[in-house]
Structure I
Amino acid sequence: MKHKFTFILCLLLLNNLFSEATHKVYIIHGYAGSAFQMDKIYKGLMHEGYTAENYTYPSFKENLDSVGMDLYRKVKADNFDTVSFVTHSMGALVVRSMYQYMDSTVRFPFIYRFVMLAPPNKGARYADFFAKSPLKGVLGPNVNLMRTDSDSYALKLPLPTCQVGLIIGTRGSKHGFNPFLDDDNDGTVTVKNAVLGIEQDIVMIRSMHILMPRRKKAVSLVIRFMKLGEFSDLGNH
């Protein structure tokens, strides 16, 4: 009986040792966004066999530091072996904010890949305007945190340490979709304010900011990067 128990125990240990590692993709909307806006990406990843969650948060009420902490606690509690992230707009800042709570002494899933769609990594010019506007109280605390000046919160956030893919919306012209911005843009975020300089791969697609997560091309690019760590030959338009 003792030998039988030992044999079963060894089988269980071997099964745990050689079983596939668990992985989850968190899909995160931006400022004033919703889970519905990210639904096509979520369904696309689920169709490809990924475990995914369309994560939502109160972007008007809760500041980025607090949202980053909530995400940290959520990912830690879910306890997957590895995780990846797909974000739109301010969602990228949520994940970067999460990084500041990670501690090498506390177990946290290995972050594998991170696809950013139209992120205001260096801030957004609309935030500069609204941060000084009488409407700033109505728009919540995060508008002020997305300014583009040298004291910008976005500029001070940690850089991701995983494989990063960046999808930027452009019009392919000097003034982009918004002629009041000083670079090609998606109507909200300029090319230069999206780029961090640590990306594994960058691709530009013709798209306005708010529509990007629902573009078929964007969904295909997200899935490709999740599989291969690059956007490769899908092209730029």
Structure II
Amino acid sequence: MAKPLSIVSHYYNHPQMVENQVAYWDSLPANLLEKIEFILIDDCSEDRPKIAFERADIKLFRVISDIAWNQSGCRNLGSFVATSEWALFADIDQRFVPWPIDNLIQNLPLLNKSLMYHMKIKELINILSGNSLEFAPSTFLVHLPTYKVLGRYDEDFAGHYGYEDLYAHRVWERNGGKRTLLNNTVYFEDLGFGTTTLDRDISRNDILSQQKLIDGCNNAPTILRFEWEQVDIGRSN
């Protein structure tokens, strides 16, 4: 039987951060863990973490094709393999607060399936501008069957940095969905991590997004344009 919520996250390298996040998930109260499926996507990392857990329901998938900045592909893969009715997408360096998430899960039947819900995050700083953000555009809750129809990520943005989240939101809205901040509760804490050695030139994806807006914000024609596999990770107990 599917669990009420799938939490989808992805990573590239930085094994210690992944291991710390998995350990945190595994330490959550049993009554919360029984409601969550964790979907973890390894974006063709060179340095792989040791995924060790005893209690959480964690499924690991690995992208085999080496594609730079493949967040769009990783999130599409997460939406493809998740089994819950609702999915919460979040970056690997964002740690959720247990009690609001538990309360959220209990109230999922009351939520509007055509809304994309963003969530307030504590102490989030834009890595490019240095400005504070109330929520992360890459963190959102959606009704998964509706999300698959109204707009997944466009993998044309893969290979270069930027704009895949913002464009995905525009596609969602153009196809009839709406977005909202869930409420004033803090759901996430930003761990203050960001790789600074990678090329974050946004010029190519900026031009691409502008052209796609002119063309009408069409939904992504194809997804999963890469090789991937599920990784067998047995529990550590």
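Just so it is clear, none of the values below were taken in a lab; they were calculated from the coordinates. Keep in mind the model is a prediction, meaning the values are calculated, not measured. Cβ atoms are built from the backbone, for glycine too; each structure is taken alone.
The value 25 for relative contact order in percent (Cα under 8 Å, 6 or more apart) was derived from one model only; which of I, II is it? Considering all the candidates, the number was obtained from II. Given structures I, II, which gives the highest value for Rg/Rh (Cα atoms, Kirkwood Rh), for residues 35-82 alone? With respect to Rg/Rh (Cα atoms, Kirkwood Rh), for residues 35-82 alone, the highest-scoring structure among I, II is I. Looking at mean projected area of the Cα convex hull in nm², for residues 75-210 alone for structures I, II, the greatest value goes to I. For the set I, II, ranking by FRET efficiency 1/(1 + (r/R0)^6) of positions 107 and 227 (r between Cβ atoms, R0 = 25 Å, to 0.05) places I highest. Among candidates I, II, the computation of helix-only ellipticity at 222 nm (-39500 (n - 2.57) for each DSSP H run of 4 or more, over all residues; to 500) that gave -10000 used structure I. To test your reading of the models, identify which of I, II gives 4, 18, 27, 28, 15, 7, 1 for P(r) over Cα pairs in 5 Å bins from 0, in percent, for residues 59-122 alone when calculated. Here the read-out was taken from I. Comparing volume of the Cα convex hull per residue in Å³ across structures I, II, the highest figure comes from I. semi-axes √(5λ) of the Cα gyration tensor in Å, for residues 147-186 alone was computed and gave 24, 17, 5; which structure, I, II, did it come from? Derived from I, not from the others.
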